[in-house]
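Dropping the structures in below, format is structure tokens.
Since every read-out is calculated from the coordinates, none of them should be taken as a lab result. Note that the structure is a prediction, hence the values are computed from the model and not measured. Cβ atoms are built from the backbone, for glycine too; each structure is taken alone.
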Structure 1
Amino acid sequence: MKYNQQEICALKGSTVFMNGTYTHPEGLTVTETFWTIDLDNIPDLSKDPDYSGRVECLTDQQKHFSLKLSDVMKKDEHQYYFRIRTNVDKERWLGKPGVQLRVTELHVQSPSEVTEGQTADLTCKTTCRLTDPTFIWYKNGHPLTTKTIKNNQLHLQTVSSEDAGSYSCAVRGYQHLHSTAHNLRVRYPPKNVSVSISSSGDALVGFSVTLTCSSDANPPVKNYTWFKERETSAVGSGHSYSPLQSGSYCCEAQNQHGYQRSDLVPVVLHGYSVILYGVAGVGLCGVAVFLTVFFWMR
């Protein structure tokens, strides 16, 4: 009796085949063939309740034999043997050493957090060696086609904030058997820093103008600093700032990975009127917002 493979690694939930060939002395007639995992009682695997509906045993005239095992489970890890019985009671054989079945799930191994500009390697890990697998990677549930994939590794060259997300892997042919998802976080300095303008009050008491700074950063911005055009020293700090003089102002957002300044926002204060010029969005291509507020003396 000869097995095509003596050890098989299978994905949990997949279907696995064990194959081989056998011979027997002339003059004997094979009366029964089956697979078993128990060397003591040698029961027929197809009659085992744990394998009910999941096994199919096949033989042919050329003396090939095979076992088809569906929906493989972790508890299926055993040594499997092919058993032959003939018309002569003492002429029966148990094919040793059999086939060792190992069952694995997929697991993504990678750093949980990486800094923008670095490289990162994500590895699709198994507990045993699959036979010639082709690995497929997914980000947020969508297949990745533009990244470098080599064997079981996904290589992220020069990581950016856009690479943050949930990653999983699968093996071609068994795309429905995804690994558990792994969340990759990317640390990066402030981006898209912008200033918004608001005012409050009434015509009798007077108006106040507030500039508010916002940005995208990971980790979140630690310090906000306010600057006035043509002045080297800061004029304020904090998420919001209320200017007392006309001029153009910007804010600087900073975390431990760097900083970025917003565009200048003009604020003109004179007499009993306040004229505010704000830039909606980021950059020179933003839409200009012109707001004029008049209030009068009684």
Structure 2
Amino acid sequence: MATCFSFTASRDRCFRYSFSRTGLKSTTVNLHDGATVIHCWIPKTHKPNKPNLLLIHGFGANAMWQYNDFIAPLVTKFNVYIPDLLFFGSSHTTRPERTEHFQAECVMAALDAAGLVGKIQVMGMSYGGFVAYSMAVTFAERVDKVVIVSSGVCFDVSDMDKGLLSVNSIEDATAILLAQTPEKLRELMKMAFFKPPISVPSCFLSDFIDVMNSEFVQERRELIESIHKGRKVSNLPKITQPTLILWGDHDRIFPIELAHRLKSHLGENAKLVIVKNAGHAINEEKPKEMYKHMKSFLIEQRVD
């Protein structure tokens, strides 16, 4: 029987071509005696005169889907590195660790194995922001600047009980973030976008779930649970690198209160930019505005 056409798989191939065309190459690194595999896009040719930039994705599809709109302009100014986090894309591990700290350690080890030299600027979106923040803490001498986009790193375990979030329990959160039905995926889009797509056929949503959301479901659930378990703002280290915080003013996944909380936690070392008429998925809704703020911050020498 002929295989049905998959729009998701086709688009994934287009993204792969787009990444390759801009001067990046796909590579995999084995860690922990082969127990861990990290896939990463790295420069085909490292340019010593360019700064290094690490882009870390959030939940959803692999890294290509979340950063495709930014690659072409960024590679002209940076040596760009874009990993798939564990249990996304082609990255996985048989080890039991599920924390953002373990993700951060694996990403840095993969970069070292790929030949990265010198300091690096780090940007993380949503879940990727947790990993980026952890990298800035753990590898402070290696991380030069940090960009946190729509990431509730200042989330406290009590926030859910207080009704700050749109979900009432971690079970509700995982059911939406790890959507396994078209109905749940529509619910996720309504939460992620200020103006969510309308009238998306169920066949397209089912295809996306089959291609992108059907593997490592339990492992991804454990990643979410690890973020939530015992999280206290009072225990969050204060990073010292200049930091840009980008947030949509209509974010329903991590409400804007968490952006102000993070700014207060980091103090004068951080700059908060609120993107108007945007939800959680700023990269999809406001890519040009997001890129403008990224470029200004990462190229300038200091936070205003």
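Worth pointing out:
- Among 1, 2, which structure scores highest (criterion: FRET efficiency 1/(1 + (r/R0)^6) of positions 9 and 89 (r between Cβ atoms, R0 = 41 Å, to 0.05)): 2
- Highest-scoring label, criterion being distance in nm of label points 7 Å out along Cα→Cβ at positions 81 and 185, among 1, 2: 1
- Of the structures 1, 2, the one that 0.60 was derived from, the read-out being FRET efficiency 1/(1 + (r/R0)^6) of positions 25 and 105 (r between Cβ atoms, R0 = 25 Å, to 0.05): 2
- Of the structures 1, 2, the one that 59 was derived from, the read-out being percent of Cα pairs over 31 Å apart: 1
- If FRET efficiency 1/(1 + (r/R0)^6) of positions 17 and 33 (r between Cβ atoms, R0 = 25 Å, to 0.05) is computed and equals 0.95, the structure in 1, 2: 1
- Of the structures 1, 2, the one that -12500 was derived from, the read-out being helix-only ellipticity at 222 nm (-39500 (n - 2.57) for each DSSP H run of 4 or more, over all residues; to 500): 2
- Comparison of 1, 2 - label where relative contact order in percent (Cα under 8 Å, 6 or more apart) is highest: 2
- Structures 1, 2 were shown, and FRET efficiency 1/(1 + (r/R0)^6) of positions 41 and 257 (r between Cβ atoms, R0 = 41 Å, to 0.05) at 0.05 was computed from 1.
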